[in-house]
Each structure stands twice: as structure tokens, then as C-alpha cells.
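Q: Below you'll find the structures, each written out as C-alpha cells.
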Structure 1
Amino acid sequence: MDPQPATGGGWDNLGDEDFPADLLDDERWKDLKCKGQNLVTAMHSSNFDAAKLYKPIRPTAESPWDDSGALATWDWRLNTDSDDLYANFLDHEVEHNGEEWGGYGLEAPLNELGLPLHTGNDPKTDIKIVYLNHFDVDGAPMDQQTYNVGGKTHRATGGHYKFGIETSTGAMFSLLLLAPAEAAKDCKPQIPKEDLPELQRASDLAWLSWAHFAEPKSHLKYFFNIAITNEDTQKAIRTVLKNTDTAYGPWPGVTFNTNTDEGKVLLGTPNGRGHGYFLAQHKTALGNNMYISKIQVFHGATAPFIPNMVLHIEREQPPTKRRALRKDRARL
């Protein structure tokens, strides 16, 4: 029988609730729904029309970040630690480097969607882990680390992103997301907003990671958000489940189309909107409009039963050319 906590929530090893039953208030619901609706519109629009949704309006919705050389410029470093480049997606513990690693409990979704179960170096056959740090793990204490861009000195923030990439079926996994803006709050002294790296958003780092390995870049079917701990996203999940009178459970969980209010709210969450930007800001490289059609919410088969989301990606089909109907004219 699939494990399902009596509370419907998730609990960590200390007995503390990991997925509280708090809900969004009405104002935050409307805000996330608006963000989600704008992303739905942007994904289905031209670059020119999508750019009108930005404040201030831009000449194009295209992201300026399409060169992986920008990673080094803005002090993003590839983590090479073998532990950091590992993840256990199975429903049981696995020994790695002499230690037992708990599993995410994702065997059911990975098997059903035709994805590999293990990490490895080849994204065509395995889930390739890419871990980017905004600091030098072997350098000076982080608060003392600096880098220079265009004659201006910036400080390392401690931000980091851990992605999984699989290019045969086409899936990208978000495993750890700590944006520089959030990490900078713990730096001493704090780093002001104007000193943060220009290259900092998860959607841009995810794109550069994906584009490095994927060919064609448009061969992408799924975004996975694994073990979601963001408070806003957790509240959104609780609220959409309550509003639809559906239970929180294991795969396949509950599916919300993005043409519904609930789907738009999930897309507008911190764990959803980066994926919308990923598609809306790279239309040229993707070859055509691609969009998120639905979002599945579920927990893994292992404790602490923290929520996951799978966002399904589809390609917009070009309009069918219709032949003009012509009436045969009788000859006199």
C-alpha cells in the first residue's frame, strides 16, 4: 500500500511538519493567478506580444542569456563534488560513497513517463546532474569572495542551483533552488540588490544548462520540481487541493490544466513560473511556441512526503491552412 500520512501532510525525521496545511489568502491567490495567466499568454504569444506583458515593456521577450560563457563572467562555478552530483530517485535507500542515501520515491512517475531511474554522466541514458554555485567552494570564506565585471567589484552570494537533465525523452529536474537574491540575505554584510549578479534567475541558469546538452533544444516534454519546500508554493498546493476537494497523494496525484484557475495559480508560484519563463523567453531557439499544458501534484513513495510537481510541455501547432471553397459555376 502506498504510504499516506493521516494528516495528508509531510513529516521530517524530527517529527516536525514539512508540508503544513496553511492556505493562501485571497490577495495572494489573485496575485499568483495573475502571474500564471500572464505566463500562459506569453507562452502562446509572439516575442513582440509577449514583451508587452513586462513592466517596463521590452522590445522582445527573448532572454539575453544564450551564451554559456556568461556563467564564468558572473562567477557561476560548476560543482564537481561526487556527492553533490548524485541524487537517489528510487523508492529505497542506496549506498553511495559509503553512506546510505534516502530516495525521493519517484520510481512510479519515472517509469510511467519513460525516464531513467539513476543519475549518471550521459544525459541520453541517465539523469545528468548539473550543480552551479555562486561561490568558490575551495576559496576564501564566502563573505570575502569577490569577482569583477566591467570594472565593478561584486561579491559571491552563496546561491546555488541543482538541476537534473535527461535528453532522450526530454526532462529537466529542479532539485535545489537557492537564488542569489535569497542567499544574499544571509551574507555579512548583506549584499544590496544592485550588487547582485545580472545572471541570477533559475530560468536562465536552467536554460544554459539544458541548451549545453540538448539537441535539439526543443526536445523537452517535462519539468520536474522535486521535494518542494517553498512556503508560497506549498500553500498554493494546499489551496488548489482544498478548492477542488481532492486528496493529496502519491503518483499520479492530481492534475490541473493551465486553462483553469488552479492550474494558473500553480504556474504562477515560485516553483512554477521559472518554467514558464524558460519557454516564453526562448521561442527562437525552441523553434516555435511551447507551453505548459497541465501540472501534476503528488508526493513520492518515501517519507517525508513533501510535494512534487510535474509540468507537462506541449508544442503549439501551426494553424491549418484551409483551402478556399469555390463554387462551380455552370456554363451557359
Structure 2
Amino acid sequence: MTAGSQERNETRNGPGLLLIEGIMGAGKTTTAQFVGETLQRMGLQTKVYLEGNLEHPADYDGVAVVDEHELEAICRAYPEYAETLWSLAETAPQSGEKMGQDDPARSDPEVRVVPGEPEAVSSHSRQGCTWLIPYRKAQREMGGERMPAELVDALAKYDIYDGISLAKHAETLQASWHRFASWQRESMSTSYVFDCCFLQNPVCSFIAMHNAGADALQDHVLSLARTVLPLRPVLIYLYPTNVRETLERIIPERPKEWLEFVISYHTDQAYGHARGLSGLDGLIEFLEQRQSIEMDICKQLPFPVLIVPDPHRDWARAQADIARFLGAAGW
């Protein structure tokens, strides 16, 4: 079945944005890969971004968000890595900024050299800036010598999802999605398939971590929806009707550390503390509430939504439903 507005551009037949959502174990990765392969068979240039992709064009993973004073403090604490930090730092996007614009630090005429900073950073460009440092990507690419564990831990305290205020988190993500949408609207040469970043990640921040309430979450997500509306988006929501059964099916397939982490993440933060959640039962209660909130949001979205109940019971049927949905939506 479908939910949300069915108003769309009848001449779609081109690149766009496909969003895949659902709780853990619902089949998001399988579905995202299926959708990507389907679009490629249709002759559309397609990029699929699964959960944890450090190169995501709209969302962030393993990125610290710091102001100039916080970044300078980290550089003072780790002076031997100051040059590395400044080489990694990029200014956070602002509302209205487009991807591909030159970094202001690279075009500022009033350049001065700051000890431990690259020559391209000026006193003017640093004032009032918010900086993004992709520390997980740097750790992966640079190794322990240039990005040691203690420096990674220091940066993780400012992680965009786990270390900053909800207001700064929302502002940074809104600007990033706006920048992506502006760039994609102008190029429209590639279809993008995003896994979990449109609903799941905001739920983790707004609900699990900050216990900000469903209304605040909905306002944030609907703002993102309006931002990407020119990209002709559609959303595929995978809906296991029995959360406990879904978890019991996937737990044996995953490491013990994974289960410990997801239980802790969903029960040992603001939302879980406020409701006394604990253990597997607490995780299940959270995920059931999450599904309810996400389904409510799906009904408010201004673009086509497909709800796929229990896709794991019959993947052939689920994929056929998805293919029909994409065809009806103009793909």
C-alpha cells in the first residue's frame, strides 16, 4: 500500500532520490541494493549509499562538529597533530550553500599563517566558523600514526550524532541536505539511493539520545522532505509487523557486541532512562514506538511512500511490489 501525497512530476523518467527506511532486520540493505540494481538495468546512473558510508553526500558518519575555539583547544592538546587537524577541517555548510563552491578559506585574500595550520587558513575565514572533521574517514585512510586512538576519542566527543547539542545537530544536517539538494537539482545526472539516513538517523538523535519528542522529530524530517522535494523523491518503508520475531531472527546472525551496543544505545540514553527501558525487552519497546512514530511521519510526507509489510516472508513478492511502485511513480 502507499501513503503520502501522490502528486508528482508526470515526466519523471529520470534521476531522482530513493529513500529506504525500516528498523534493523527489516531488509534495508537488501532493498537498497535491489533498487540500485533495478535502476541501473533501466539505464539510470545510480549511486547507492548504505548505512555507515563515510562518503555520504547529505548525511554524516564519524564527523566532529567544532567551533574555532574547540578546534584550537584540540590542537593545543595535541600539538603534534595540529597540522593534520587543520588539513582535515572543512567549513560546515550554511543554508543556501551549494556543493562544489570553493571553501572560503581558499579564496580569502587576507591569509595569515597560524602555527600548526595550513597556509590557506586565514584569520578572517576562521572567525565564527563551524568546522567539520571527518575523523573516522581519516582514521581509516591515515592509520594510527597520523590519527591515533586518543585523538579520535577527543574528536568523537564532538560527533555530529553523539556529541553536540540537538539544535546544532539539526542545523548542520538541514544545511547539508539543502546543499545536496541544490547541487543535485542543478545536475540531475545521477539517481541516489539512501539507506536509513532520512528517518532512522533522525530518530536516533531526536528520540533515543535527546528524548525531544515526536513533534520535534516530525518538524525536522518534514523540513528535510521539503528540501529534497524538487529531486522527485520516493520512500520505501519496510515494516516488520512483529518486532520481537524480527530481532530474534537476526540476533544469531550478528556478533554479540552488536546486540550489546544496540541495546545500550536505545535504552541507556535520555529516552530509555525516562521510561526505565533495559535489556532486549527495552529495545523491542523502543523499536515498536519508533515504528509508530515513523509510520505517522510517512503519512505526512509530500511525496510517494510505499509500505512493505513483512518483506522477509516473501522477498520475491516484496521486490515485485517495489518494482510496481517505482513504475507507478514514473521510474
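Any read-out appearing in this document is the output of simple, stated calculations on the displayed coordinates, not a laboratory observation. Bear in mind that the values here come from a model prediction, so they are computed numbers and not experimental data. Cβ atoms are built from the backbone, for glycine too; each structure is taken alone.
Q: Tell me which structure, out of 1, 2, gives -1.25 once log10 I(q)/I(0) by the Debye sum over Cα atoms at q = 0.21 Å⁻¹, for residues 32-191 alone is calculated.
A: It was calculated from structure 1.
Q: Using the calculated result 2.2 for distance in nm of label points 7 Å out along Cα→Cβ at positions 240 and 264, pick out the matching structure from 1, 2.
A: Among 1, 2, the structure yielding 2.2 for distance in nm of label points 7 Å out along Cα→Cβ at positions 240 and 264 is 2.
Q: Which structure, out of 1, 2, was volume of the Cα convex hull per residue in Å³, for residues 136-231 alone derived from, given a value of 117?
A: Label of the originating structure: 2.
Q: -14500 is what came out when helix-only ellipticity at 222 nm (-39500 (n - 2.57) for each DSSP H run of 4 or more, over all residues; to 500) was calculated for one structure; which of 1, 2 is it?
A: Corresponding structure: 2.
Q: Mean count of other Cβ atoms within 10 Å over residues 80-87 was computed and gave 13.6; which structure, 1, 2, did it come from?
A: Only structure 1 yields this read-out.
Q: Can you tell which of 1, 2 yields 3.9 when distance in nm of label points 7 Å out along Cα→Cβ at positions 184 and 312 is derived from it?
A: 1
Q: Looking at distance in nm of label points 7 Å out along Cα→Cβ at positions 64 and 280, point out which structure of 1, 2 has the largest value.
A: Going through 1, 2 one by one, distance in nm of label points 7 Å out along Cα→Cβ at positions 64 and 280 peaks for structure 2.
Q: Taking relative contact order in percent (Cα under 8 Å, 6 or more apart) as the quantity of interest, name the structure among 1, 2 where it is greatest.
A: 2
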